[in-house]
Structure 1
Amino acid sequence: MAYHIVLHREMDLMAQDEQAQEGGGPRHAMGQLAQRLGASILTPHSGLRIRRRDYLGSKLVGSPENWALARELVDRTGSNDTIFCNSEAVGLPIVALSRDRIDRPKLAVFVHNLDRPRGRVALGVLQAAAYVDWFVTCSQSQTDFLRQYLNLPAERATFIWEQTDLTFFSSGPTSPGKRRPIILSVGLERRDYKTLATATADLPVDVKISGFSQDAKSLSQTFPDVMPANMSRQFYTWLDLLQLYRDADVVVVPTFPSQYAAGVQNMIEAMACGCPTIVTRTEGLETYLLDNDGVISIPPGDAVAMRQAIVRLLTHRKDAERLSKQATVIAQARHDSDHHVEILARGLEGLQQPSSLSEYHDSVIV
């Protein structure tokens, strides 16, 4: 039995692992999973031979590189192989290229966002329900969609908590030169920094955003036309980002409405570092906010509610400290990458024995 982990974009997991061993960054869950299973790791690379059909396939799902990588893998795997894809962008091309084979490999796909028109079409055209052995998601709304839309039993569409490396993201001392309260937000996916700017523009705070992209269209939707004087955005190294979390008086995760877990990584990193955290309440994040006393949730696009929550945390330090402690406890209980990886590993090990996958699902606490 051979395991293969397929990534939808190029990543140097070996370099990240070396960096993590030196304390310079977090471990990557896919690198941890590869070590746990003794799996090979495949990513898009410059040597891929991209064909015309790969461009055509990318009109449905993924990129031409995803399709070329899927073909490269399918050509050298069989029924004794188990493939785990970290995204539908590469998982569904593998479905398309392997479904007619009698000796096709077992296939598991981590789904991020398929509950949208293009995703529904791809699932239907490729008959994914018949060829993906296990769907995994970190959003309960996506899990519910897969079970209902594809008529799947619970053991074939599983929700698991998103993870972070708690050996890296943790509380620690603040920087000695800090002068003003810091409001921190991280990431660009579905982010609504216009609302954050409105909520904080005249507050005596420094609003720091860690997010970098060359996509001008995306940035125009995310940021205000003119950044307030107290708001800045730049790229931070892992160590600088960790210190920012430790320096932050409040972390805000402002997102547009979404049906998937946009913003969850920022939220759980902040919780792991013991930061008082404010999160936009969306359908995709609903599971993370229910019974979660470690964060404050607000409606999407509500600058008034966001401002009130920020001011409350800045002026009522006991409330902020209580949230910090609760957030840390929750992060340690359910968002540890080691636990996340073990759940994935046991599920993948059970794919060659369908009955054991059902037993495995029953044993997973979500």
Structure 2
Amino acid sequence: MHIVIISRSYPNRINTSSGNFVQNQVEALSAHSNLKIGVVGVYNVSLKALAQPNNIRKFGFYQTHKKNIKEYTYLYPVIPKMHFLNHKNKFRIWKALFKRYIAKNGKPDIVHLHTFEAGNVAMWIRKEYGIPYIVTEHTTLFLQGIEHEWHSQLAVQTYAESDYNIAVSEAAGDFLTKKFNKQFHYLPNFVNTKRFIPATDKKKQNIKRFINVAYLDSKKNQAMLIKAFHKAFANNPDFELSIVGKGVQEEKLKNLIKSLNATNIKLLGYITQDNIVKLYQQSDYFALSSDIETFGVVIIEAMSCGLPVIATSCGGPESIIKDQSLGFLSPVNDMDAFSDSLLKLVETSFDTQHIRNYAINNFSYDILSNRLIEKYKSFIK
């Protein structure tokens, strides 16, 4: 079976963490030797990123081949505030990329589109080559109500012509089904549970460590997390919070920590994937404070390492934390409730092996790739 993934985000030479959730799915599928996989993507690069030393030479076309995956990608320097013009330019590039791909590798059996924003590409492929496509929707645009009119028009067309529409959480699926009058089916994001594993020699320690991994922006609401943690544990040296990530809120969060004199809260900045695994293994709990999430891959990564979770009921976590043997849910942007849940978390005994088994049985590469492949087969005539 020959599958082509169309995605607007994917790890690349400038942004190595972009679209990790898409790459996870591709990696999981690549373990099946009877599959031939292509990734055809046009990825945004900001002018600010291009201005960084050596980055100016990195935009443009790339072709890579590893295992049974062939990637045809283009790093596109976006024009600020010209969203629709960028969209049209990227469509032309995408068409050229796909033509180049099939000239070398043949026509795929099915196209898997990740988010509607490249929907015109998938619809063009369907019309030009008769290849069916399915959609996995990740965007929070519609959940937040910040879409433009052309977003809505493109989404309506894309979902209507798709053979199958997937949402990565139950809440997002219900919302999109009602909004677009088109059925969305729940299939969560994939996590490599063989990579995210508990520490084999973790020593019992007096300090209880919390970890948060996310981009630092207002949507992730680390400010609420910092205030809630400080309220729960003040400067108690027996409790620590590490926040991993970079982003636009970094200075504000630094100033907030300084104003609270919160000596047990640290901003660690960007951390590589290998080192994030080590941080999970050194931690005792995971905390997610977002205002909105379509899923929450980092929750599963932490659970795969055996960590119980405290998360806001922001859309995605409700599909993950099904009962209190896994952790607790707290209302969105409610600092007092979140602080109380942090205290409840440390007072509760958890079975870390049960938490890991839950992650493996519901979100691992093996389980989800088999489900997805069966769905692909049903649409290939």
Structure 3
Amino acid sequence: MKPRLTTTQKMSMAGVVCALAVLLLTVASAWCQGADLTHGVQLPDQMALCGEAVPMDIEQVRERFDKELLLSLWDRPQVVLWLKRAPRYFPFIEKQLKALGLPDDLKYLPVAESALRPHAGSPKGAMGFWQLMPDTARNYGLQVDSDVDERRNVYLSTPAALTYLKALHDEFGSWSLALAAYNMGEEGLEAEALAQDTKNYYHLYLPLETQRFVFRILSIKLILSRPDAYGFEIDAQQQYKPQVFDSAEVDLFKEIPIQLIAKASHTYFKTIKDLNPHLRGHYVRSGHLRVNLPAGSAKGFNSRLKKLAAQYDRTLKQRIYVVQNGDSLSTIAEKFDVPLAAILIWNRIDMKHLIHPGDRLILYPERLGDIKQ
């Protein structure tokens, strides 16, 4: 026989079921109030992008636009994040656009490309706010290597991306084609335009992603220009504020840990990484460096960093371990009571790295935190 539930157990289960039902009804009600896509989502009769009229009289154009608008509105949490992030980055992007005499609508491109996320990446190798490919980024003056990836820094990558867009517009003669080329590459677009005998984006049969690309940007423009019309109400308190920081110029004669920069600016490793998303890993190499610091910490930063770097250098000389016969990374970690992952970070190696007798490893049993300021 199945065990019978007591009255208390039955009441408890009933309470849980009722609570879940109320929660589901509340969520459903909120969703329906703000996301009923079957009513009220109307395309404008006229629309322009970068000052160029969109042929809204063409039925297929309206259908493609309608699809992207509906898909964007369906992902309401993503739209909310667009609306919160835009006030952080748009003022800087708008200023750069104005300085170069480019259309203000281009500010919607990084929303479409990365949702305004510094570390957004694609399987093909595009990275950062503007999703620039490595070679394109380098061609326009950005540093992209294992230590630094300036595509991840909006303040460094925006001028490069805008210069690239201007070159594309000069080459193709329209912003819709420039954006298509930005998405699929210049040579591919040029080949399709020749093969299809048209230079009108709206009449070109292109890779499906590129066919959607301009309409996705149009949808973002429509939503961010009038969020209230689509059920979004984000007040100023909910918006992410623009970043405020100091900058410092330093000349490093040796590679140092980013943690020393954090200590010299009286902050945390994470803060320095967040303010300098282009710095990869845990170290900065020797050479000239411009680094963003928490507001108010630039005064005296260079002298503090110089002192910490000298102390780090002295400590470094005392923390060299010579690999012995029978050693492995695991046994060395156990011997010195440090995490194996820490040894990998300190020596900039990975688990696949083979060590041999006589190799020299850097070890810090007491951690870098013990270096005094």
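Couple of notes before you dig in:
- Among candidates 1, 2, 3, the computation of Rg and Dmax of the Cα atoms in Å, for residues 104-199 alone that gave 13.5, 45 used structure 3.
- Ranking 1, 2, 3 by mean count of other Cβ atoms within 10 Å over residues 64-71, the structure that comes out highest: 1
Values quoted throughout were computed directly from the atomic coordinates according to the rules given, and no laboratory measurement underlies them. Predicted model only: the values in this text are computed from it and were never measured. Cβ atoms are built from the backbone, for glycine too; each structure is taken alone.
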